[in-house]
Structure I
Amino acid sequence: MTSETETIIDLEQEYVLQTYVRAPFVLDHGKGCWVYDTDGNAYLDCAAGIAVDALGHADPELVATLTEQAGKLWHVSNLFHSAPHARLAKQLCDTSFADRVFFANSGAEANEGAFKFARKWAHDHFGPNKSAFVAFSGAFHGRTFGALAATPREKYQAPFRPLMPGVRIAPFNDLEGTAQVMGDDVCAVIIEPVQGEGGIYPATPEFLEGLRELCDRHNALLIFDEIQCGMGRTGTLWAHQAYGVTPDILTAAKPLAGGLPMGAILMTQRVADVMHPGEHGSTFAAGPLVSAVAEVVVRRVSDPSFLADVKAKGEYLKERLEEINSPHITAVRGRGLIVGVDLDVPVADVTSAGHSRGLLLINAGTHTLRLVPPLVITREEIDVLVERLSAILQEL
């Protein structure tokens, strides 16, 4: 470890609030699916900034777009028109069920906005007593108060109670159990079509179909949180498109602007109709710089051949993982390039060992390895990942 690396780590530990446990090196630059630290070590990025860097690092078109827009206009606020913002909204509507988009800066913000829009819709149509939400076991929707109330994890919630009231937790993939907590006072149901932080668990088609029917029966909105599983990650542009079930609201974020902060709330016109000027806002959302980059990401990722390649590489990844002859692997599941590998050892041991093997790995719970590499990963790089992971498991 060089003195430069030690200096940077010392600065972080002295001045940054310690809410993250960071790896013991300093990343300096990247190219494609590889990143390099200040000591010159190379790592195959199997995390993509937590499912963010869909097109990898230093993508030439993204760099060129960012550079060009940076020389024109960065920020003007949403009190003024800018072209990238408007064009991006059209792109998102054209590639989805949505009629309107509201932009935010993060996934948690997008979910908070979705909660507000759902309550406003219910209030305007049915009165103030229709305000409850239904979320699911294993869900993760964010760290802000509303999103946290819909993220049923004791260690996340306990120090911050009271949270937003009115959230009921139903069992994931259990339609009968969900029906028991539904009622006419529910304004919306929120679900990840593929749970991310909860362990990479896809919803079943029957479950999503049943949720749509339950929402219609109780005059509630159906919200799909596709912050992690959306934007091409599963091999379809939006994860729910593989199910043939249409939501009323969809939240997106992580990969939307290729690593720049952006969230979005996609909605039908009937939801949009209840929101009026001054009822919601965001100073930084969809500025021209981040929107210009997001335009490129959406165009590239929504290409049918790109999505077909993601799906095929996801199947290849799962096949290669299942070939690993390790007693430590107890299950492999996922769709496209969001894959969970259940282990009988603490996943922290594997992610830590990955550093010396040149892998950036992350978890989804204490015993699930989460593989969410850039969508541009090649089959040859998948082979490198599997070979190095296999070596780690053999050592354990």
Structure II
Amino acid sequence: MPPNSHSRFWTSFGPGLLWAAAAIGVSHLVQSTRAGALAGFGLVGVILLALIIKYPFFEYGPRYAAATGTSLVTGYLRIGRWALWLYLGITLVMSVIIQSAVVLFTAFLVRFVFGLDWSLAVTAGVLIALCALLLWLGRYKALDVAVKIILVVLAVSTLIAAAVTLPRADLSTLSLWPQGAGAMVPFAFILALMGWMPSAFDIAVWSSLWTLAKDETSGQRTSVRNARVDFFIGYAGTGVLAFAFVILGAGVMFASGEAFSAQGTVFSTQLVDLYSRTLGAWTRPIVSVAVLTTMVSTTLTVVDGFPRAIERSFVRLKDESAATSELPSVGKLYWYALLALAVATVLVLALFIGNLTTMVDFATIVSFLTAPILGYLNLKAITSGEVAPEHRPGKAMLGLSWAGLVVLVGFGATYLVSLF
């Protein structure tokens, strides 16, 4: 890139990391670690498949925003009001489920790491309040800066922990598709693993909104090329860290005779205690920082992402005119949505009597079953007339997109049939 292109890229750099922060959470810390504990490296192929087939649908978010100057929310509206209503319906249902699952695990970790005896609901309320305060004081810029710092700490601590663990892992279990140990893994868990690996399709909309917010903050329009590179960096990082957490689970838990508890309080304790007991007490601070920063970054982006998408959806449904440009600044509805989700999350956790892994599996399976719908809408938006031909996906990307939809529908249908 010419010197000025480098400057423009670094000015627009950031939305991809926000996307990564939203993705690197329960899918990695809970599901990837459980995958390693259950099957060693037997589920590596499943994770790799999910990363490959879901890539286009996530990339279409920032690509669409950079190409059109509008978010995928507007893209859905241009497909038809039915498309935007469908997305909004899925988002309203999933927002409480996903945010509750994310905040639930983060609250467990915060209580354990800091030795707090607060109730789950109080801890969750404080976490959400702190996230909301950061967003209120600094808006998108504060979110951008905070997540960059957190992700650096997260990546360094996680990779160090994985490097220390790798020599203890049984590499003979490595497989591109479940065999041997992997065959003992329930199909429902494989589906749940893919459901949030690296994340749910909802956040493609978030990344399109974050791309526009970055444009507003920086004062310049992000090029399609820079938006795609920025996103790829974040996406590649989520893949590397997913395998790092598999290493942690495989090296510490697989074939050890122990299993992760479904109870959140025990699970969070096991994550830190087992690593420090197996690898040495000196690793305890590293693992503690890795698991806590993982969930804090996800909580922060989830607290911002859902209200941002809900607000933009209602605004667009109210204003039928599909403008050629879109101001991403959040309005009152954003804060109302944030407050409503915060209250709903605290109530869910105050009444929470189930176990952590069941809640996570339910959320991830529902995400997987709705993925083909959102994936199709993303594909239809990026290939619409609003996107200049040179910015639409090429034949290879289109082929991967359709293959991904076939795989997603096939897995989902197989799971639904297995229920009867």
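Bear in mind that the values in this text are calculations on the coordinates, not laboratory data. These figures come from a predicted structure and were not determined experimentally. Cβ atoms are built from the backbone, for glycine too; each structure is taken alone.
Between structures I, II, the greatest calculated value of percent of Cα pairs over 33 Å apart is seen in I.
Computing relative contact order in percent (Cα under 8 Å, 6 or more apart) gives 38 for which of I, II? Source structure: II. Given -26000 as the derived value for helix-only ellipticity at 222 nm (-39500 (n - 2.57) for each DSSP H run of 4 or more, over all residues; to 500), which of the supplied structures I, II does it correspond to? Corresponding structure: II. A value of 0.05 was derived for FRET efficiency 1/(1 + (r/R0)^6) of positions 113 and 345 (r between Cβ atoms, R0 = 25 Å, to 0.05); which structure in I, II was it taken from? Only one of I, II returns 0.05 for FRET efficiency 1/(1 + (r/R0)^6) of positions 113 and 345 (r between Cβ atoms, R0 = 25 Å, to 0.05), namely I.
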